[in-house]
Every structure is written in structure tokens, then in C-alpha cells.
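S.K.: Next up, some structures in C-alpha cells.
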Structure P
Amino acid sequence: MRIRLDLAYDGTDFRGWATQPGLRTVQGTLEDALATALRVPSVRVVCAGRTDAGVHARGQVVHADVSPERIEAFAGRRREGPLQALMRRLNGLLPADLRVRALTEAEPGFDARFSASWRRYAYRVADSAELVDPLVRHHVLVWPRSLDVEAMNQASLPLVGLQDFASFCRRREGATTIRSLGEFSWSRNREGIVEARVVADAFCHTMVRSLVGCVLAVGDGTRPVGWPAEVMAGRSRAQAVKVVEPRGLTLEQVGYPLGEELLVQATRARNLRTLPDD
């Protein structure tokens, strides 16, 4: 049977999501705990979106295919169901910086990666001395100059839509850099922290941190409002764009369609994206 796990983690002490020999990663830590809990040699998990070293998550989603018999073994005489018992067992094995927030049987056709229709990230920035809080130093970027949120929203708007984000991505052989950016907006929260809200169907490597770095240069007056659009039009990796640190970035939520649309979306997501004029 396929199970869905909803995760939260502090990425500070992880070397990213993907398993790497000899390194502490989210995937490796979770798979080891699952294998121990289920008493099997190994378990493979698939995530909605790989996060880089130092990036956090409140809403990461993964799936794993496991034996129903292994799940039923958790039923026993407990009042809770076997999946709830497995979740409790997992959280007892996992370190404090990685938690399973929900564990359910996946719907038919569900794929944590390909069934996802959108991902939402937040990036948080403190742009004045009174906003710098040592207690959240691993989750908020400190920026040395004050930021103009209105100018940043103006600069971000032309980047929204189905476009080629080659200027903001690290290219991979055979992979496309075309993405549909549904939202890229800025605001200040109640504490005064500047927050970027970034929503897209998918993201390529360093895309969010590159977009944020480009627009922060507008916010502090280093670049004009039209500069991000000019960078986008170049369709090649722009050396002038600063890829900001991972510490301010959090994967907040992953969205999925309902019912039979899960399989439809999974099929659609596997197709190579193209622009209408291509």
C-alpha cells in the first residue's frame, strides 16, 4: 500500500533533502527511521520537492510504498489505528528537527512529486536592527539595508506566469527551465519582517533564492524596478543576480487535486513543459 507522510523540518543541520553517502539528509534520516519502525531492510520515499541544504519545511509531502502486513502489525491492542501507531513510532525514532505531522493511506493515483499541482514557499527577511532576533537566526535572512516592499511588488509582477526561468535556475542536462509562476508577492508581517510568497507548479534548482535575491536588489535601491524583467528576458544565468542564503526559505505547502485528477495531474507533470511560441 502507498502511504502519505506530511513532514516539517528545520533544515539547518541537514545537508539538504536527497540522500548522500556519509551526510545527514532529510531523506536518509526518514528512510532509516521507516526501515527501523517497519522492521525491513530499506524503505524508499519520494518527496514533493527536494530542498537544498539549510532550507526548511512546514508542508513537505512524501509517499512510500510499504507492505500492508507491516502496517497491520502496528494494530495490536492499541485504541489508535495502525497508521497513527506507525506515526507515533516514527516520531519516537526521528530527531527533534524532523517531525511527521500526518500519516495516512494515499488516495488512488497519488504521487507526492508528480501529482502536486503547486508548491508554496516563503522567504523571510529582517531589514532593520530592531527586527533581528537571534532566536530565529536560522529562519530569517538579515539584510543590511531597508527594503521598499511596494517597489519589490512592482518588480515581481512581470515575472508571474508561464515563462522560461533559465536566468534564475541552474541548468540540468535534459531538464526544462519553463515554469508557471502563479504568485510572487511581498508584504510585512505583524512583526515587521518582510515576507515573500512564491507559488509555482514546480521550481528548478535555486529558482526561489535567485528570484528573491534579484528583487531584494530592487527593494534596497541597488537596481531599478525593471531590472528583474530584463534579467528574465535574457534567458541565461545572470551572474549579477545574487542567490540568497537558504536560511530564510521555507516550503510552506504543497497543493494536490482531488480524486481522479491526481492521476491526470501526475501524467501531465511528466510531460516536458514548453512555451506557447516554442
Structure Q
Amino acid sequence: MLTYNELIELRDKLINNEIGIELAKEQCWKDFKEGQRSWHSKDWKERRLKIIKEKCQICNSKETLTLQHLSHPKKYNEYLRVITRNYTNQYINSNSEIDKTEFRNHVLSDYEYIPIPLCPNCNSKNPSERVRKMPKYRCTDCKHEFDEANYRSASELISIFFEDEDAYEVRDKCFVSKDKWKNRHNLSNIKYWFQRNKAKDKDAESIEKKAFLLYLNDNIKYLSFEDTITACRKCASNYDLHRMELCPKCKEFYKGIQYPTCIQCLPEEKRKEVEEQIEFGKQWREMEKRLGID
């Protein structure tokens, strides 16, 4: 695991093109071990001693103090998704037209087509399929009864899609990806992922470099202790586990970080209203537990 200064050096080399993206990623993660945490490192502990205060900045306690991070770094793949999405949108805006033959070949080779049954009388989609009564189908629109449904071919749907991407006929998710995920898509979904792959192929290195630089900056900020406070174990655990902090008004009870005060510090009428809602919630959960639906 790289130290704080080593991450800064790696980032600067990548920015100045002194190192390529693949080598940068390799150097960043080469010594990473499962379960390894930055706060276990010697570098962290030495720099922590220079930052940590003598008492909790929330409740003034001096017992079991720790550095509490108010923000945490995102994973590299999270940044990669965001940057890829941005590049995809730029690619779509500047390349609105796609090759029909190439797209058709992509659909037919990468997706399994499961056609939607159509009424032979009115071409309505999804006629009711009957289990016992004959004929097998009954159209919910025109009430026509029949044994054999009509089906459109994948090529027909693709042709309709190129004429009108919002057409009623092409909205169904009747294409199943042949990868391990087996996701269902309609043609609009497929077009987006088709263009996304085009954008990735065109700007793969730039996408990875921008995402990785954001990842490095995020981790450098985390290791710098920039966004931290000194907190006792109680305040730190309440923040991390329950997203709660000490009420700034009474300095006695804890509150959700999204609220200005704790329940006890609310005006009497509002406090009673909130307490009634909490009690109702408890009773509801107990009822669900008794009924076995929790």
C-alpha cells in the first residue's frame, strides 16, 4: 500500500505523462492485500499523532480519541462509470447517426430475440394466453380468438426502430444479452450500450486516466486528514454506524445529521408529534414481526 507522499508522487507523474495509466494502476495496487487498511500503516500512525486533538471536538470527552473522517473515498470503478457516462453522452451528441447494418449485426450476434405474440387480426401486443379454454389466445383489444399468434422478426423491429425510435412496436424488452448477466433490453437500451462501447473504444485511455486521477485525488484527500475531526469512540461510532451527531443545542442527546436538533430540543407540540410517529412505527414493526412479515 502506497504512503500519502507516494500517492502524490504517482499522481504528479501521471499528470505530467511521465508514466502510463496501466503502469500507474499497477504501482498503486501492487502491494495491496485483502483486509489491509490505511490506518494500520506506520505512515498513517505517525501523521495522525501530529493532527489529533486532545479532546473530542463534539462532546469534549478525552476518552479513546480517534480521527473521524467526514467523507470517504469512492472506489475506482465508481469514478470509471461516471467518466464513461460523460464520454458516452459527448459521443452520442456528436455522433447521433449510427450505421444500420453494423447495429443490426451487433443486435443479432450479441442478443437472443424473444418475440412478442401479436394478434393476427389487429396486431395488438400480448394477447391473453388461455390455459384451459380453446382457442389458445384471445385479444384483449379486438376480442379476436385464435390458436396461432403472429410474430415480428428481429430485423423487422430494427427497421421500425430506425424509422421511429419511439415507436410503440419497439418498446418491449424482448432482447436478452448473451453474456453471463442475461439482461433484458429493448432496442433503445441496446443502442445506448452500443454507443457507449464506441465511446470507450475511441477514448479508452483518456477515460481511464481521468477516472484514476479522481480516484488518486480522493485517496490523497482522505490520507491528508483534511476532512477530519477528533472524536471519542461514542461520537465516532454514532456518526459511522447511525449517521448521528451530538445535538448542538443541548450537547446531551444525539440526532440524525440531517436534523438541526434532537427530538428533546424540539418545541413541545412538534416533539409530541414526532414521538407519536416513532411509537406508531415501533407498533407497526412489532405487528409485522408477530405476523411473520418482517
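S.K.: Can you tell which of P, Q yields 6.9 when distance in nm of label points 7 Å out along Cα→Cβ at positions 2 and 138 is derived from it?
M.R.: Working: P: 3.3; Q: 6.9.
Corresponding structure: Q.
S.K.: Check the numbers for Cα Rg over 2.2 N^0.38 Å across P, Q and tell me which is largest.
M.R.: Working: P: 1.08; Q: 1.54.
Largest calculated value belongs to Q.
S.K.: Still on this structure, I have one more. Matching task: 1.0 is the computed value of distance in nm of label points 7 Å out along Cα→Cβ at positions 66 and 82. Pick the structure from P, Q.
M.R.: The read-out comes from structure P.
S.K.: Oh, and also: When distance in nm of label points 7 Å out along Cα→Cβ at positions 154 and 178 is calculated for each of the structures P, Q, which structure yields the highest value?
M.R.: P
S.K.: For distance in nm of label points 7 Å out along Cα→Cβ at positions 10 and 58, which of the structures P, Q scores highest?
M.R.: Between P, Q, the highest calculated value is found for Q.
S.K.: Work out which structure the value 2.8 belongs to, where distance in nm of label points 7 Å out along Cα→Cβ at positions 74 and 122 was derived from one of P, Q.
M.R.: Working: P: 2.8; Q: 4.8.
So the calculation was done on P.
S.K.: Still on this structure, please answer the following. Given structures P, Q, which gives the highest value for distance in nm of label points 7 Å out along Cα→Cβ at positions 50 and 258?
M.R.: The maximum falls on structure Q.
S.K.: Starting from the value -16000: which structure in P, Q was helix-only ellipticity at 222 nm (-39500 (n - 2.57) for each DSSP H run of 4 or more, over all residues; to 500) calculated from?
M.R.: Structure of origin is Q.
Throughout, read-outs are computed from the coordinates displayed, never taken from laboratory work. Bear in mind that the values here come from a model prediction, so they are computed numbers and not experimental data. Cβ atoms are built from the backbone, for glycine too; each structure is taken alone.
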